[in-house]
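Given below, in the form of structure tokens, are the structures.
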Structure P
Amino acid sequence: MSAPFYKNFLKPLFFRMDPEKAHHLAVDALTLLSHTPGLRPLLAAWNRVPTEVKPVEAFGLSFPNRVGLAAGFDKNAVCWPAFEALGFGHVEIGTVTALAQPGNPKPRMFRFPEEGALLNRMGFNNDGAEAVAARLADMPGPGQRRIPLGVNIGKSKVASLDEAVADYRASFLALADHADYLVVNVSSPNTPDLRKLQEESRLSDLLGELCRLNGERAERRPILLKIAPDLSDVQLDGILEILMDLGLDGIIATNTTMARPEPFQDIDQAGGISGEPVEAMSTEIIAKIAKRANGELPIIGVGGIYSPDTAKRKIDAGATLTQIYTGMVYEGPFLAKRIAHFLAKELD
């Protein structure tokens with residue numbers, strides 16, 4: 001599927017639909033691809049970077065290229081194998097919560113085509129940790145996949161801040177066996193009080209407990225933290241100090257923004273904005289992290305990547321890997337291939 005075909009035919013079709021309905025249709029199509037014998041490996045061989053390109057090593061894992069799928073697309077681990085066929089180098093599923101939940105009331109996803117942006121307030125709609133774990137148990141596990149699989153975990157809506165550590169613990173225990181790495185999401189703006197977990201005392205308790213559990217495992221899993229782009233320098237410094245003290249494996253920068261830059265100031269919709277309006281914000285955060293951590297904390301850069309050049313800006317700022325989601329909505333499913341081949345040629 002070429003970029004012109006997507007832009008001239010599929011994109012207009014999808015964009016006539018409600019955004020969430022279009023999303024479910026795409027997930028269904030990719031689920032079918034995941035279970036089509038012969039086609040998926042054939043597409044994967046066609047789209048992967050040349051075999052002479054060395055894999056990218058990060059937090060103890062090997063990635064065939066620098067481009068992954070951000071959390072939020074495959075919330076329930078139903079279609080992630082298809083993304084290898086599309087040229088992705090890793091996939092992050094979720095966000096998964098300990099308890100199944102329907103998410104926020106609809107409508108809860110909105111497009112802004114002129115700005116290359118999405119606004120969402122999905123609210124961690126997912127099947128719950130136990131159901132997702134059971135689904136992953138029937139698929140190839142760690143060490144048996146061609147690309148790493150990350151599992152992004154968040155707080156159940158009904159769990160109070162005081163119950164958050166126990167809530168994340170339940171998700172970690174259910175899902176760690178099935179993940180190549182885990183991501184602690186404390187930065188979505190669409191779950192009440194979730195971003196308060198970025199406060200130093202609460203974050204230290206949460207990550208400390210998950211690191212303790214991880215250390216008790218026969219085989220530990222890399223743990224990363226996903227942060228918001230709306231942090232002050234003081235907040236960012238406090239978070240980085242905790243991560244370095246605990247020896248966390250990496251950081252994902254960034255989630256959606258609650259800021260309302262032009263032309264969003266007069267839009268009466270709650271939720272986080274992703275896409276092109278976040279590009280400069282996330283790149284700036286990445287550069288700050290790389291400088292303050294002296295390159296000792298691997299970074300996955302995400303936010304506003306819609307072209308090979310915008311992906312390279314993340315790498316130039318200090319990211320080791322990148323992730324896309326909104327850019328794929330606007331540019332098509334083979335954006336990852338284009339970026340991966342470009343970065344392989346430029347960097348590797």
Structure Q
Amino acid sequence: MNWSLDSLTDRPILVPVMPGPFDEVIGGMHAGGSLYAKFQLRAPWGVRFSTGSQARLVVVARGRCWLRWGGSNTPLAVETGSCLIIKPSVAFDLSDARQRKAISCESLVATHDGYVVEHGGTGEPTELLIGRFSFDAVAAEPLIAPMPALVHVPLEKAHADLVQATLALMGKELAQDRPGARFVVDRLTDALFVQAMRALFSEGCSFAPGWATALTDRRVVKAIRAVHADLARPWTVAEMAREAGVSRSSFAAAFTSAVGESPLDYVTNWRIYRAKVLLSSSDNSLTEIATRVGYDSDTALSRAFRRKVGMPPGEFRRMVSGRRRSRTS
């Protein structure tokens with residue numbers, strides 16, 4: 001459990017902050033980022049990127065550019081402070097003008113040593129920060145699966161300020177070039193990814209899962225956080241309503257309206273999600289996993305798992321293990 005300071009009292013006291021679904025997914029993803037490069041570009045310029053097997057984060061730290069990719073018929077203007085989140089196996093172009101011949105990112109990077117890549121002419125400057133990420137696909141499913149292949153995140157001021165602060169810290173680390181600077185910058189790149197994902201789902205995108213939008217609903221958020229803090233608890237609608245501080249009937253209606261599923265369906269779906277993560281990331285027995293996610297027995301978990309996933313837990317574990325072996329062979 002995390003802790004924060006209560007600023008509403010005369011003296012600071014520690015109050016518990018329970019994790020929610022976003023925290024659980026981000027923590028389980030084990031996202032590993034590395035800063036690919038800082039691109040310092042001057043018009044005219046155009047660069048073609050391909051994500052390959054890893055996701056990408058692009059932050060426009062300065063200036064503006066145009067985005068072109070196969071999923072859009074018209075170029076899109078991307079302004080300072082905005083982010084792009086791109087899934088694996090996607091190609092896209094960024095340039096100073098709507099139509100500009102692009103050189104491949106790989107050929108540019110090959111001609112530069114170190115962190116900074118310079119390219120273009122003598123015109124208006126643009127600075128891009130390019131991060132690449134790998135993560136556990138099973139754990140990332142609730143966040144990543146609903147997303148389109150490429151997402152443009154125009155940041156509101158509160159999120160933009162945080163992103164700019166992180167960028168400023170990265171710049172200071174690299175400018176001072178102290179021991180461990182690259183490690184710090186890589187971790188700050190991870191923070192940028194979390195900030196971008198948080199901004200994406202908090203600003204009401206059309207594909208956001210119901211639980212993401214429900215985190216702003218005071219009627220249900222306390223119950224959601226309580227569930228994620230103790231998923232193995234034998235939850236009932238009445239107990240969830242008690243956590244939310246409202247009546248059972250009003251809570252059930254508010255929860256279903258905000259999240260898009262009933263309270264008990266929500267609990268079941270997250271239990272199955274957590275079971276999938278444990279099956280794919282641990283050697284725990286099915287009995288141990290059942291206990292950890294709130295089922296009385298491995299039989300009860302197997303029955304619910306097959307109903308939701310379409311296969312028994314053992315088959316799911318073998319399938320995920322086989323996919324990982326094929327990627328590393």
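Things to note:
- For P(r) over Cα pairs in 10 Å bins from 0, in percent computed as 6, 27, 38, 24, 5, 0, the structure of P, Q it came from: P
- Structure with the greatest value (metric distance in nm of label points 7 Å out along Cα→Cβ at positions 43 and 275, set P, Q): Q
- Which entry (P, Q) yields the derived value -14500 for helix-only ellipticity at 222 nm (-39500 (n - 2.57) for each DSSP H run of 4 or more, over all residues; to 500): Q
Values quoted throughout were computed directly from the atomic coordinates according to the rules given, and no laboratory measurement underlies them. Everything quoted here is computed from the prediction, not taken from an experiment. Cβ atoms are built from the backbone, for glycine too; each structure is taken alone.
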